[in-house]
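The next part holds the structures, each set out as structure tokens.
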Structure P
Amino acid sequence: MTPRLLSVNVGLPRDIVWRGQTIRTAIWKDPVQGSRMVRRLNVDGDAQGDLVGHGGEHRAVFVYQIDSFRYWENKLHRTNFTFGQFGENFTIEGLPDTEVCIGDHYRIGEALFEVTQPRVTCYRVGIRMDEPRMAALLVADGRPGFYLRVLEEGAVVAGQEIVKVRAGPESLSVAEINNLLYLPGHAPQNLQRAIRIPALSPGWKSAFEALLTNNSKGSQGNPGLTSAGGPAPAWPGFRPLRVSKIAPESDTVFSVELV
């Protein structure tokens, strides 16, 4: 199957009220008609609400696959998904996270792109999906999607083929890179391979360098995901938990017990 761009989706930041708070977000993306220019930092008509956690040269365009749409429709028992549902700029057919590698180059229309990192999502995708677990599920189920850097600006339009023009060095897929950060068993040789990929975004490189340092000291786990000097994790990886109790501690603080 030839990979194809199914939809180009854009959205500007807006203020929404969520749980009594005003949240600034651009997670809502809508399909556009006709061609749209892709610039160095985003698609024309698109922007990010939180420039600390989103956007920038290495996260100019977020890509998500229609196959993952179908996966989540089945898992969540939903049938109401639309293009842009996951906050993606490009909804595509083909190119699963298990096959796309960091550093791969793809041409769509006039524009040339480079794969830079898996998606790192936040709670806002849960707001958009009306599913509070969504951010954790994207990681736990291994379907993050990926970001692109724009190497050559140009116009793209839905329906165009996606052509791979260069393979990334080290042949580490988006899924493998994602697992390397979030799952236990950070093999030093794979961390070193990841760090050698020029296209990998600086934040991910820093995380892998910290893991290498952590491993060399005989420590376990991810120093970016655990508190410094704290106790060892009770278990590695993911496991399901149930909320057994929610107790108000003040007007704005709640305690949550998990079993």
Structure Q
Amino acid sequence: MKLTGIIQSMGVPVDARQADLGNANLVSPGVAAAHHQHLFCLRLDMCVDGPANSVAEVDVVPDEPGPANPEHNGFHTESTVFRTEHEAQRVVDAARSRTWRIFNPSVRNGVGEPVSYKLLPAATPTMLARPESRVHERAAFASKNLWVTPYAPDEIHAAGRYPNQSGGGGGLPAWTARDRPIENTDLVVWHAFGLTHIVRPEDWPVMPVESTGFWLVPFGFFDRNPALDVPAPPTHCDSGGRAPVGP
């Protein structure tokens, strides 16, 4: 996602100082812009080498001191497979280099491990508005960075079908309240991500591009680098330094 455009500004006294504004930043004399967030949620209908998939959370943690870690610099991964919807409501943890893997437990790759794709999040926030706020009630999907649900054709919108008209609680919170099983099944991964925009003077009057997003990359899905078999460029396209021949 790339964000740009004209910021939502407001007039303040010309002699106002930053310390007087609280929830906003000065961007020009007499002009301020409020702190806010840009939060998105993508519905990833996964099918990793077949419809029966599972999701695991993978954290990187330091090894304990001991004979196997004499220099105290070792670390390893810890993987937790989610069994139900409640277990899969998770947040980003950059200190643990947290990622999530969507894998097919029934299909093995060249080294005998399940084929998988890795969801690699950015340093993304969750919603900062308090749970009792109207915006939080209507967009509770942004309270977590990861949700996993079994596939259902009518479960399309993370905030429910009519979030602007609703009293809150629709979408992902309502669906996952049933705590359905999600292991080795046809599943959907929901990733909520975005950024917190503390507006700066350089964003005024038109904001330069700021990017946010994530990566969905193969992790043991291929047996080797799939780009190694890219064909060589055809020889008839190489002029050998000569001027190109006309039509």
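Since every read-out is calculated from the coordinates, none of them should be taken as a lab result. Fair warning: this is a prediction, and the values are worked out from it, not measured in the lab.
When helix-only ellipticity at 222 nm (-39500 (n - 2.57) for each DSSP H run of 4 or more, over all residues; to 500) is computed across structures P, Q, the figure -1000 traces back to Q. Quick check: 34, 17, 9 is what I get for semi-axes √(5λ) of the Cα gyration tensor in Å, for residues 157-212 alone, calculated from one of P, Q. Which structure matches? The read-out comes from structure Q. When Kirkwood radius over Cα pairs in Å is worked out for each of P, Q, structure Q gives the greatest result.
Looking across P, Q, the calculation of relative contact order in percent (Cα under 8 Å, 6 or more apart) that yields 29 traces back to Q.
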